[in-house]
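Engineer: Listed below are the structures to be examined.
Every number in this text was worked out from the coordinates using simple rules, so none of it is lab data. All of these numbers come straight from a predicted model, not from anything done at the bench.
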Structure I
Amino acid sequence: MGEKIFVGADHVGFNLKNRLVDELKKLGYEPIDVGPKKLDPADDYPDYAKPVAKAVSSGEVQRGVLTCGTGLGMSYAANRFPKVRAALAWNEQIAELSREHGDSNLLILPAQFVSEEQGINILHKWLETGFEGGRHQRRVEKIDK
C-alpha cells in the first residue's frame, strides 16, 4: 500500500467520507478510516476531527481528510492542533491554492455544498498539487511560531 491518510466525518459527511475512502484505495493510498463506521445522526464532529488532526500533528501521517456539513466544525477542531494546516475547499482551485501557497496537510470538504463527484475531483486536485515554497515557506513557518 501507499501513503497512509487518516479520514473522518460526522453524520452529514458520512456518505462522502465513504466515497473518499474508496477513491483513496483506488489511487493506491492506504486510508485509515477513523469513523464513523455507521450513520448516527447524534455523532459530533470533534470526535472524528481530533484523531485525524492528531495523526497529522504528530507526524504519524503526512495528510488527512475530513468532511462534515459545512466543513466549518471540522476546520475549527482540526486547526487547533500544532502543525496542522487544514484547508476547507469547496472547489478544485481552492484545494490547489491551499497546497501551493499554504502547504495544507488536511483537506476538509463541505458535504452539504459539494456533490460526491465534486468532492472526488477536489480530492484529486489536492493530492496531485505540490507546495511552491519560496515566499510561501516563510509564511507557513510563521504559523507555528
Structure II
Amino acid sequence: MPDLTHGDDVAAVNSLRSAVMRLSRRLKHQRVDESLSPTEMSVLGTLARCGTATPGELARKEHVQPPSMTRIVALLEAKGLVRLEAHPDDRRQKVVTQTERAEAMLAESRTKRNAWLASLVDGLDEDEWAKLREAAPVLEKLAHL
C-alpha cells in the first residue's frame, strides 16, 4: 500500500493520476461518432462488456440517477444503437440490448483508439514499451476496483 506520507509514493500517485487523466481526455477525442456524448459511449461500452441490462442496472454501473439513464437509453434507442425488450422474468421491466450498428461503431472506435495509442507507443524505446506491457494488467485491475 502506498505511504502517502512518503515523498516518493506521493509523487508516484500524483504522476499516475495526472497521466491517466491526460490520456483519458486525449482518448475521448479519438471518437468515430461525434454526435454521441461520452456518457452515451460509456453506456454502449458497458453493454458491450456486460451484455443486456435493465436501465436501473445501467444507472448503477454508470453512476447516474435512473431518470438520467432513462433519457440516455431513449436517445440511444432513437439513434438505433440500442433496443428495449421485455424483461424475461419481470414483464414490468425492460432490458436494454445494443444493436449490431452499435457493435460495429464500438469496434470502429476501438480500432481508431488503438491505432492512436499505438502511434504514441511508437515513440517509446523497447525498455519503456516492455514496462508498459507489464503495467497494463495492473492498470486494468485498478480500473475495475
Structure III
Amino acid sequence: MLIKAFSVADALQVRLMVLEILAGEGFQYDPLKDSDLEDIPDFYLKGGGAFFVAVDGDEIVGSSAVRMVGSGRCEVKRIYVKSNHRGKGIGTALLLKALDFAEQKCSLATLKTDLYLDDAIRLYLKNGFLIIKEDDGTIYFEKQLH
C-alpha cells in the first residue's frame, strides 16, 4: 500500500472510485457537492491544498484531500476507502497524511460527514476532531492544529 500525491493521470480513476463509494453508501452524484471531482487540480491544488491517493498495485483504493479556505483554515475532504480495503488502517493513514499537510499551513482544520457514517465519525473523533454542530443529517467537526 502506497499513499502518494495525486497526479493528473489519477483523475478518472479517483472520480470513478469516489462515485462507486458514494453509490455503495446510498448517495448519487450531486453536481453541487461533487463538482470538485471534475477538476481536482483546480479545486484543491491551485489554492495551495493537496489531494492524496492510496494505491494498491495499480488500483487507487482510497483518497484524502485538503482544501484551503483562508485565514489559517482548511477543510479536510474526500476521505474515502473502497469497501474491500476497509479495516486495514488505510482511512487512518489517509487522514493522517492530510492532517500532516494541513498542520504545515493551517491552525484549524474542519470537516463534515453524514450522521449515519459511524466508522467515519469514530475515525475523526479518535484523531482529535471535535463535533461543533449537527444540522440536517450532517455532522461538522473541527480540530486545532497548533
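Engineer: Suppose you compute mean projected area of the Cα convex hull in nm² for every structure in I, II, III: which one lands on 11.2?
Structural biologist: Of the options listed, only II reproduces it.
Engineer: Quick check: -8500 is what I get for helix-only ellipticity at 222 nm (-39500 (n - 2.57) for each DSSP H run of 4 or more, over all residues; to 500), calculated from one of I, II, III. Which structure matches?
Structural biologist: Computed on structure III.
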